[in-house]
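Pasting the structures in now, so scroll down.
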Structure 1
Amino acid sequence: MTHVPRWRIAAAAAVVAALLGFGAVLAPAYIANLRLQEFVAEITRSPETEAQTDDALRAAVLQKAHSLNLPVKADNVHIQHPPGGTRIDVRYFVRVTLPGYTVDLHF
């Protein structure tokens with residue numbers, strides 16, 4: 001069995017710690033987006049959705065997004081009424097600032 005130098009073990013531990021750190025910083029945005037997606041899917045499956053106006057649906061999506069601290073604006077919510085249902089698309093991005101780097105997460 002060959003001996004692994006301590007510096008390699010330390011380097012591997014630093015890489016793993018950095019990856020975990022990035023994951024901890026990025027995870028809240030992804031979790032909030034997942035909750036918003038679940039909410040949008042739930043209201044599009046609801047039979048009452050057909051009776052609501054686009055403005056009412058948009059307001060509901062915006063209220064949920066703001067409760068999740070997501071930077072969604074009214075023009076990010078696109079509502080369509082194809083035959084057989086309602087489709088709601090929400091397109092936005094979340095800017096995450098890391099030390100020395102900024103990333104835009106597009107949803």
Structure 2
Amino acid sequence: MASQSAWDVVYAQDVVDFILQEITSRRVYEKVDTYRHILSEFPEIGAAYNPRYDAAMPPFPCRYVVVQGTPFVMYYAADEARRRINVFCIEDQRRNPRTRFSGMW
């Protein structure tokens with residue numbers, strides 16, 4: 001029985017910009033990158049995202065995973081037909097959650 005290949009994990013431009021501007025530690029960058037690899041093998045590792053207030057809800061179903069040892073959370077959506085994980089946001093948990101995803105769409 002052949003195993004399925006890993007999923008592609010792609011970062012939105014906002015995520016790339018966030019990484020370049022906000023993640024200054026090599027250790028933290030490597031942790032984020034480790035989660036990218038984990039998601040490629042286990043796309044359902046994150047919890048389904050279901051906030052208590054509408055302002056924090058993106059216009060599509062998504063999941064999130066806390067990057068352990070950092071203040072960051074990765075938000076992503078899975079495209080099962082293309083076997084692709086789209087990481088559309090990395091958030092610093094120390095910021096106001098009511099502004100989550102503001103300005104993204």
Query raised in the report: When mean count of other Cβ atoms within 10 Å over residues 58-65 is calculated, the result is 17.9; to which of the structures 1, 2 does this value belong?
Result: 1
Report summary line: Working back from 2.7 (distance in nm of label points 7 Å out along Cα→Cβ at positions 50 and 82, computed), options 1, 2, answer is structure 2
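Rank structures 1, 2 by distance in nm of label points 7 Å out along Cα→Cβ at positions 34 and 74 and report only the one at the top, that is, the highest.
Ranking 1, 2 on distance in nm of label points 7 Å out along Cα→Cβ at positions 34 and 74, first place is 1.
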Requested in this report: Have a look at 1, 2 and say which one yields 0.96 for Rg/Rh (Cα atoms, Kirkwood Rh), as calculated.
Outcome: 2
Query raised in the report: Out of 1, 2, which structure matches -18000 when helix-only ellipticity at 222 nm (-39500 (n - 2.57) for each DSSP H run of 4 or more, over all residues; to 500) is calculated?
Result: 1
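Who wins on distance in nm of label points 7 Å out along Cα→Cβ at positions 18 and 66 among 1, 2, i.e. which is largest?
Largest calculated value belongs to 1.
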Report summary line: If relative contact order in percent (Cα under 8 Å, 6 or more apart) is calculated for 1, 2, the one returning 19 is structure 1
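FYI, it's all coordinate maths here, none of it is from the lab. Everything numeric here is computed off the predicted structure, so don't read it as measured data. Cβ atoms are built from the backbone, for glycine too; each structure is taken alone.
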